[in-house]
Every structure is written in structure tokens, then in C-alpha cells.
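Just below sit the structures, each encoded as C-alpha cells.
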Structure I
Amino acid sequence: MKLGAYAVIFDDARRVLLCHRRDFDAWNLPGGGVEEGESPWDAAIREAREEVCLDIEIIRLTGLYWKPQKRDLVFNFEGRVVGGVPATSDEADAVGYFAMDSLPANTAPLQVERIRDALAGGPPVLRTQTGAGIRELFRATPAAT
């Protein structure tokens, strides 16, 4: 089983921060794999720093998502910015805040579901997510340069 960790970062208007991947044309939450010996919350903090150049603190767990086709367990956290300004990186060629009704079309539905769950503000959800992920949906389209 692989573990993933993602940070849902909202601004004061409750718009969500997304980053555009350099390796293919897709927008997603800052996040990725949990490294050996690393906690999921530390992974989300690290990924936010690496991908969007922000220091964050974890506010809460918003959901756990089981992806049975890949045997992935994804931890989704809400994070608050404590330092830095959103910026591009080696992994992201653009960053931006988006309202829920204005998410880019090339945001994977599985990630949209995770954003909705975080935005709802309730207790952590437990969901099984099936269907194509970001790699399967957008890998065929190289990122624009």
C-alpha cells in the first residue's frame, strides 16, 4: 500500500490553492507520496513547501481516501499559511487560488471531491475513490511551456 498526503490551503475568501504541474497539463492540490519514516501530516507540510513555496501548519484532517485500484491511501489535510508567498517551483509552473465554481477544467474529479469535502468543514470523511486519477486523465497532454 502507498500513502499520499495533500494540503488544501484556502485564502480568506475560501478559494483553494492549486498548482499546475510541469510534467503534464493538470492542476492539483499540493501533495504527493509519504516518504519512509515520515508522518502524513509532515509529508503534506513538506509537499506544500516543495511545490508552492509555502510554510503551512496543519489545521485538521479533512478526509481519508482509499483508492483500491492502486492500493493507495490518501490523507487530505487543511493547512494554514504561516510563511511565504505562493510561487512556482521545480514541480509547478503556475500557482493560483480558485473559487470552487471556477476550478480549472483540467483538475481531476477525485481531487475536486477532496476539495469539496475540505470546504464543507465537517468531520473527516472516509471515502473510497474509484475512477481515473490525475495521471490517467491528463498524462497524454504534455504541459504547455
Structure II
Amino acid sequence: MKKNILIGLVVLFIGIQFIRPEKNEGSADTPQDVTHFVTVPDAVMTTLKQACYDCHSNHTRYPWYASISPVSLWLANHVDEGKSELNFSNFAQYDKKRMDHKLEEMAEEVEEGHMPLPAYTLIHQDAKLSEAQQQLLVEWVKTERARLGVIPEK
């Protein structure tokens, strides 16, 4: 009985490997990318690419385990969800008010330590933001929100 269950699980695991979600491997630099609409200093861009772009852009750097189902299915869902909240690759498609709101939400999530997600930084140690990196992103957001003119500069 146990042997049949084990064989069934192995067959199921092998079978699920044929279910492949579409990978998020578009161009990292699109005409609508945040870098073409707001000023992004090099230090900020490095931090964004290291900690944010995998889930919040059209180009994800996939780890080796991303090709193994059901992990690949979970990752695809996670990336789709992240892009639906904020997609740096399509940033210029937002109107100014929405850009402002997306930046405001980004700063809040970073300040509160909700982003990058702990599940992500557990495996991607380089994505953990130091206090200095958090402050860098928050200050950048404040500057760009003021430049967008939706909120007064402080």
C-alpha cells in the first residue's frame, strides 16, 4: 500500500514537470521603464535591480529551482502578483497621479520592512535592504514624487 502511494506520488511529481508556466523574461529595458520617465541615480538603480526587479519588472532572474514544478507555478503566480501591484518596466504607462501613488506605496512597503518579501530575501540574501538602502529608496521616492508635481516638495 505504502509502495503504491509512493509510486503514485513519484508519477504525479514527474507528470507535473510538464506543466510549465510562461517565464517573465522580457526585455529589462523597455521604452516605458521607470528609468526613461523619472531620474534614477545609479545607486538607486542598483538597489532596485537587486531587490525589486525580479518581481516588479518584465525581466526576472530565475534561480535554478524555478524550473521545478510546483515551485515554478508558485513563482510565476508570485511574479504576476508583484507586477500587478507595481511594474517598473511599464511605469510610463501610469498617469502622474498613479505614478505618485505607486511610488508612495513603494516607500511605505520598504519603510515598514514588507518589501522585499521575507520569503524572497530568505533565499536571495543580496536582496535584503540595509537601513541605508531603505533610506536611499525612500528619499529617492520623496524626490521623484515632488518632481512629478503631484505633491508639494518638502
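Since every read-out is calculated from the coordinates, none of them should be taken as a lab result. These numbers were taken from a predicted model, which means no experiment stands behind them. Cβ atoms are built from the backbone, for glycine too; each structure is taken alone.
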Requested in this report: Using mean count of other Cβ atoms within 10 Å over residues 11-18 as the calculated read-out, with 10.5 as its value, let me know the right label among I, II.
Outcome: II
Report task. Looking at mean count of other Cβ atoms within 10 Å over residues 99-106, point out which structure of I, II has the largest value. Result -> II
Report summary line: Highest-scoring structure on distance in nm of label points 7 Å out along Cα→Cβ at positions 83 and 115 (candidates I, II) is I
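Where is Rg/Rh (Cα atoms, Kirkwood Rh) largest, in which of I, II?
II
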Report summary line: Ranked by mean count of other Cβ atoms within 10 Å over residues 3-10, the structure on top of I, II with the greatest value is I
Report task. Please state which of the structures I, II yields 32 when relative contact order in percent (Cα under 8 Å, 6 or more apart) is computed from it. Result -> I
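Using the calculated result 0.70 for FRET efficiency 1/(1 + (r/R0)^6) of positions 27 and 107 (r between Cβ atoms, R0 = 30 Å, to 0.05), pick out the matching structure from I, II.
Numbers: I: 1.00; II: 0.70.
Source structure for this number: II.
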Query raised in the report: Here helix-only ellipticity at 222 nm (-39500 (n - 2.57) for each DSSP H run of 4 or more, over all residues; to 500) was calculated and came to -17000; which of the structures I, II was it taken from?
Result: II
**Report entry** Given 3.4 for distance in nm of label points 7 Å out along Cα→Cβ at positions 19 and 51, calculated: source structure among I, II
**Finding:** II
